[in-house]
Structure I
C-alpha cells in the first residue's frame, strides 16, 4: 500500500452455499490454469464479471461455453464469440473454438481473461458491436473538465471524450 492510499481491495473465493464440498476444488499448477470470465453486452456497452474457472490446460475453448452461458444467464446452446483480453487495447478474437487452451491463447498462464458475448448478427447495429470495439473505445476514453479559469469558484463540468476525436466530432 502506498503512503497516500490506505484502502485495500481484497478478493475472497467463497464456496456456493448449495455446494456439498467443504474445500476448494483441486488445482495442479502443472496441468491446470485459472481463468477469469467477463461478458460483454453490446446493447448496454457494458462488461460484467462472470467469475473464474479452474480448467485443465487440455480443455478446449468450446468446452467452456456451457459454463459461460450459465454464468451469463444464457440458454446452454447460445452461440458465443470469445476473445482473449491480452492487455489494455489488445483483445483478440479466438477464431477456432475447438482448440485447446494452450493452443488458442497467447502465452497461456494463470489469470488469463476470456471475454465472451452472444454471437449475433444483430450486434452490428450497435455503436460498439464487439468486445474488441468496446476495449478500444475504453482505451481512448478520457474525462475532460471544462471550467472558467478566470473564475476560481467555477465548478465547471466534465465530458467524457475520445482521444480519437477531432474538433468537428
Structure II
C-alpha cells in the first residue's frame, strides 16, 4: 500500500462536516458577545468573518474565527446579505427554537445553573442524591432477595474437618 492511497483512506474516514460558509450559524465562545448565536454573513479571510446576530442582539461586525464554534445549522441566503434578510431566514428556519432544544444548549444551561448554586443548595442536592440512592439500594435489595428465593442453590460438598490433637 503506497502513501497516497493510505492518506486518502484516512481522509475518507475522518472528514469535517462543518465548514466556515455563508449562512453557517456559530456559537460565540468568548469575547463581549460570549454565549450568543451569530450567522456568518461573509468570509473576509482565513482568520476573520463578517457575522450578524439579528435575533440574538449581536450587531453586524467582523469576528475572529477562533471565537466561533460552528453549529450544525446553516441558513440559506446570498453573499453579503443584509441584516433583515438574515433575520427572515433565521425566523423561517426557527434557529432559536432548534438551538434551545439541542443538547449543546441544554448542557450550557445546566452548567450555568450549577454555577449559580450556593453552598446550601449544593448541600441540599447532596442530601437529595443520598436519599434517592438509598431508595434505589433498598428496592434493589428487595428484588435481589426475591430472585434469590426462587432459584435453588446447587449443593456443595462439605470439606473434611481436620481435628488438631494437643501435644
(request) Could you figure out which one of I, II the value -3500 for helix-only ellipticity at 222 nm (-39500 (n - 2.57) for each DSSP H run of 4 or more, over all residues; to 500) was computed from? (result) I
(request) Taking 3.5 as the value of distance in nm of label points 7 Å out along Cα→Cβ at positions 80 and 112 derived from one of the structures shown (I, II), identify that structure. (result) II
(message) Ranked on relative contact order in percent (Cα under 8 Å, 6 or more apart), which label among I, II comes first with the largest value?
(response) I
(message) Quick check on the output: 1.00 is FRET efficiency 1/(1 + (r/R0)^6) of positions 48 and 120 (r between Cβ atoms, R0 = 41 Å, to 0.05), derived from one of I, II. Which one produced it?
(response) I
(message) With distance in nm of label points 7 Å out along Cα→Cβ at positions 16 and 128 as the yardstick, tell me which of I, II scores highest.
(response) II
(message) Looking just at distance in nm of label points 7 Å out along Cα→Cβ at positions 64 and 144, which of the labels I, II belongs to the structure with the highest value?
(response) II
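Which structure, out of I, II, was Cα extents along the principal axes in Å, for residues 88-135 alone calculated from, if the result is 50, 25, 11?
II
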(message) Tell me which structure, out of I, II, gives 1, 7, 11, 11, 9, 7, 7, 7, 7, 7, 6, 5, 4, 3, 2, 2, 2, 1, 1, 0, 0 once P(r) over Cα pairs in 5 Å bins from 0, in percent is calculated.
(response) II
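Bear in mind that the values in this text are calculations on the coordinates, not laboratory data. As the structure is a prediction and not an experimental result, all values here were calculated from the model. Cβ atoms are built from the backbone, for glycine too; each structure is taken alone.
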